[in-house]
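Peer 1: Some structures to go through are shown next.
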Structure I
Amino acid sequence: MLKIAEIKDEIKFADITVKVVNIREKEYENEKGKGSYYYGIVGDETGTLPLTAWVFPSTVQAGDVIELKNCSVRKYNDRLRIYADSRSEVVLRPDDKMEVKRTYKEYKVKDLNLKDQYVAVSGIITGIEERTYEKDGRSGVVYSGIFADDTGTVRISSFGVKMKENLKARITGARVQEYRGRIRISINENSVITPIEMQKPGVPLYRISELSTGISGIEVTGICVMLGERSGLSMRCPECRKRVDDGNCQEHPDAKPYVDLYAYFTLEDGTSTMQCSIGREALAKFTGIKTESLEYTDDEIARIHGIIEEKIMGKPLLLKGESTTSPQGLSFRAEELTHIDSDVIKKVQAIMRMGID
């Protein structure tokens, strides 16, 4: 019988006995109609692999030992995965016992991606919030916060397992997910949280060319080489926050639009370029624009755009915030914006020398 550790490449037909580590059902709908499939993690005493099953007994639960007959192994996101389809057979082995060897690759926040669904990470958890939710007629508690290491921060969620504020820990079995171009992690009762000793990480500074995923809590520097022509004042719907400069929101016609302040621009640092944006509060603080008395008139629109252009265009800037990815490419949402001073120049020079000296 094939063992997990023996699987090194794709296999068309395979028989393997494994223990179900976790399993979930997901519904879908396409042009052929509605359906569902199962996904999760299975393993044996030599390791684990993800599983996708289009045919799977609903009575099988986490902890059960099963025999997968005539299954296949294929790559998905550059990682091997076991597949069971209509040609496969899933046989429950109720009398079998099996210890699963669980291994997780160690990741830094900046390197997290969807290739490894479950990983090990080390860092500090802060900003914990608690809320209740309902699913399938049952209620539960989810805790959310920020997980940080010396390369950046990501959102972290915990379903049912309470997290402690300022906890410094190594987490094994954290699940990696992506939402709106941002990487996040989650933990549950199967994750192992081990307290560790570590210094509180600072805010890392990146070259634009080093960014390839959505990371929060980071800094970038560069020169603004282009300011968006619609930067400045806009009218927005208070319900959906969509821009409605030409009238009321079509989706919320009864909502009264409000005057907002916003800018978008292209940043270049010598290694690459990136589209950046900054919202009302941070932009007002950087430019000194008084937002209390803004009016959406042609004269005011021109005046505010001129102030932003004078403060940003062609200037060396330090941005703190988060990067996100989308089909259109990499972008950056600035939470803070300042002009570069001598201390920042020294920090940039030190980073630029890394790997060269």
Structure II
Amino acid sequence: MKTTPFTDIHIGLGAKMHEFAGYNMPIEYSTGINDEHLTVVNGVGVFDVSHMGEFWVKGPKAKQFLQRVCSNNIASLINGQAQYNCFPNGKGGIVDDLIVYHYSDEKYMLVVNAANIDKDWEWVNANNEEGVELENSSDRIAQLAVQGPKATEMLQKLTDVNLSEIKYYHFAEGTFAGVDNVIISNTGYTGAGGFELYFYPQYGQQIWDALFTTGAEYGIKPIGLGARDTLRLEMGFCLYGHEIDDTTSPIEAGLGWITKPAEGKNLIDGELYVRQRAEGTERKLVGFELQERGIPRQDYVLTDGQGNAIGRVTSGCMSPCRKIGVGMGYVKPEFAKLGTTIAVQIRNKEIPAVVVRPPFRK
């Protein structure tokens, strides 16, 4: 398995390690997923997300290239702004979801999912009709996500960059914990506030030590991928391989807001998105809350409460904050209206649930 600059640290801290996207990653530490989840919601926690992929796109036609292969409107970005996106696959599905960082009109960074690095790299190269310069820097960039309501105050002690001026989905570059050229990004995946730090791997130990020394008074803890999943689920954020994949349309996944066919954009699958907006789709992604005790799991059958299958669960858990079963899943459009009663088949029982609009964590 591949490692990150922090793998030995995780093992030394007693983390439960497991293979994820080819990397040896911490799933949880000794305190457990629920405690780690609540640490981030109420305080500050640190995630090692160095397994994520980073591609550079450079050249005079960089914007033109990204306008075609990315679903969102790249032309709307200004320097220092980031944007949530997906790669349409030309068949109505999604190659991957990603974040585009705008440095200049001739320089962008794409942050992609760890499990899709090779697939995404092949995709961007195969579709490089504009002849842009592409660089896969995934093995040369490390990343820590420092999340929680106390994160900003704590991080500010380690940098001269004014963090309060970095708006949501914006970023800055500066010195952090004595390390130059650190990218500080406000694009969190937990809904709890905080920043992501991108830096060269050789500075990993220095930055980790600075975070945990400075963060001691804030009760900082390392957080595993288990709590990262429950945190994003409570917010209703899509996860590739669950809510979205090569067979799902961003329109049916509720991601119409990042699909913006525009004049001159020449977006892959753009005409399909226009048609799906006008005619609707055969299924829709919804959030739901169980009305009785139970835990919805991926691929559990969703029913109309009368034994008739209407869809399937894509993600679910016992909400650490709400103490109820929550989840997301695809259903037939007639069952997607807010307030509709549906059911989840759990051990041959139909547990009633109500369709709601995430986030589940208020």
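Peer 1: Compute mean count of other Cβ atoms within 10 Å over residues 81-88 for each of I, II and report the one that scores greatest.
Peer 2: Max of mean count of other Cβ atoms within 10 Å over residues 81-88: II.
Peer 1: Which structure, out of I, II, was semi-axes √(5λ) of the Cα gyration tensor in Å derived from, given a value of 32, 28, 17?
Peer 2: II
Peer 1: I have -5500 for helix-only ellipticity at 222 nm (-39500 (n - 2.57) for each DSSP H run of 4 or more, over all residues; to 500), calculated from one of the structures I, II. Which structure is it?
Peer 2: Of the structures listed, the value fits II.
Peer 1: Could I ask something else about it? Of the structures labelled I, II, one was used to calculate relative contact order in percent (Cα under 8 Å, 6 or more apart), giving 10. Name it.
Peer 2: That value comes from structure I.
Peer 1: From which structure (I, II) was FRET efficiency 1/(1 + (r/R0)^6) of positions 25 and 105 (r between Cβ atoms, R0 = 30 Å, to 0.05) calculated, if the value obtained is 0.25?
Peer 2: The structure behind it is II.
Peer 1: Which one of I, II has distance in nm of label points 7 Å out along Cα→Cβ at positions 273 and 313, as calculated from the coordinates, equal to 3.1?
Peer 2: Answer for the origin of the read-out: II.
Peer 1: Then there's this: Tell me which of I, II gives 15.8 when you compute mean count of other Cβ atoms within 10 Å over residues 17-24.
Peer 2: II
Read-outs: derived from the displayed coordinates by stated rules, not from any lab. Note that the structure is predicted; figures quoted are calculated from it, not measured. Cβ atoms are built from the backbone, for glycine too; each structure is taken alone.
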